[in-house]
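Structures given as structure tokens follow.
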Structure I
């Protein structure tokens with residue numbers, strides 16, 4: 001019993017030639033190339049949906065790009081570190 005399904009697709013000649021060249025260059029079959037393309041497409045759609053869901057919260061926090069995320073993470077880590085130091089000082093003086 002097969003664990004895969006056979007699919008027939010159509011491609012413009014130039015795209016087909018490019019796909020064949022890529023498969024040969026990467027030492028892959030056309031099937032492997034198409035499977036990888038579909039996996040990447042699926043991942044991209046997942047992240048697009050996640051971004052759309054998180055956009056309202058990101059806007060409220062002023063997060064517009066990756067640098068904003070990095071800065072927010074640094075800020076939270078600084079705050080957590082300060083809280084930990086403050087708790088340690090409180091415990092030591094008690």
Structure II
């Protein structure tokens with residue numbers, strides 16, 4: 001089942017997100033199972049929303065790519081993640 005992942009990272013800036021995205025998505029290529037990524041400011045940091053084919057795809061990305069990339073920029077705390085099952089996604 002597809003999932004929507006909402007990550008909220010306290011203290012993260014647009015510049016940090018751009019650097020992280022460049023590392024995670026070289027040449028604009030998404031990781032396996034990632035269909036969409038949206039990001040923007042929130043009151044005290046940065047919110048990133050991604051749509052995945054499955055929770056297993058997201059977990060593989062998180063463990064193999066995201067956690068090491070976050071550690072490399074010193075972002076190890078202050079982030080929350082919410083996962084929602086998705087039945088239908090219409091992108092116009």
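Hey, Kirkwood radius over Cα pairs in Å derived from one of I, II reads 13.6; which structure?
II
So helix-only ellipticity at 222 nm (-39500 (n - 2.57) for each DSSP H run of 4 or more, over all residues; to 500), computed for just one structure, reads -27500; which one of I, II is that? Mind showing how you got there, number by number?
Details: I: -27500; II: -7000.
Label of the source structure: I.
Can you spot which of I, II the value 0.35 was calculated from, given it is FRET efficiency 1/(1 + (r/R0)^6) of positions 21 and 53 (r between Cβ atoms, R0 = 35 Å, to 0.05)? It would help to have the intermediate numbers written out before the result.
Numbers: I: 0.35; II: 0.95.
This figure was derived from I.
Which one of I, II has FRET efficiency 1/(1 + (r/R0)^6) of positions 37 and 69 (r between Cβ atoms, R0 = 30 Å, to 0.05), as calculated from the coordinates, equal to 1.00?
Details: I: 0.60; II: 1.00.
The read-out comes from structure II.
Which structure, out of I, II, was FRET efficiency 1/(1 + (r/R0)^6) of positions 13 and 61 (r between Cβ atoms, R0 = 30 Å, to 0.05) derived from, given a value of 0.05?
On the way: I: 0.05; II: 0.85.
Of the options listed, only I reproduces it.
Every read-out reported here was derived from the displayed coordinates using simple, explicitly stated rules and does not represent laboratory data. The structure displayed is predicted, hence computed values, not measured ones. Cβ atoms are built from the backbone, for glycine too; each structure is taken alone.
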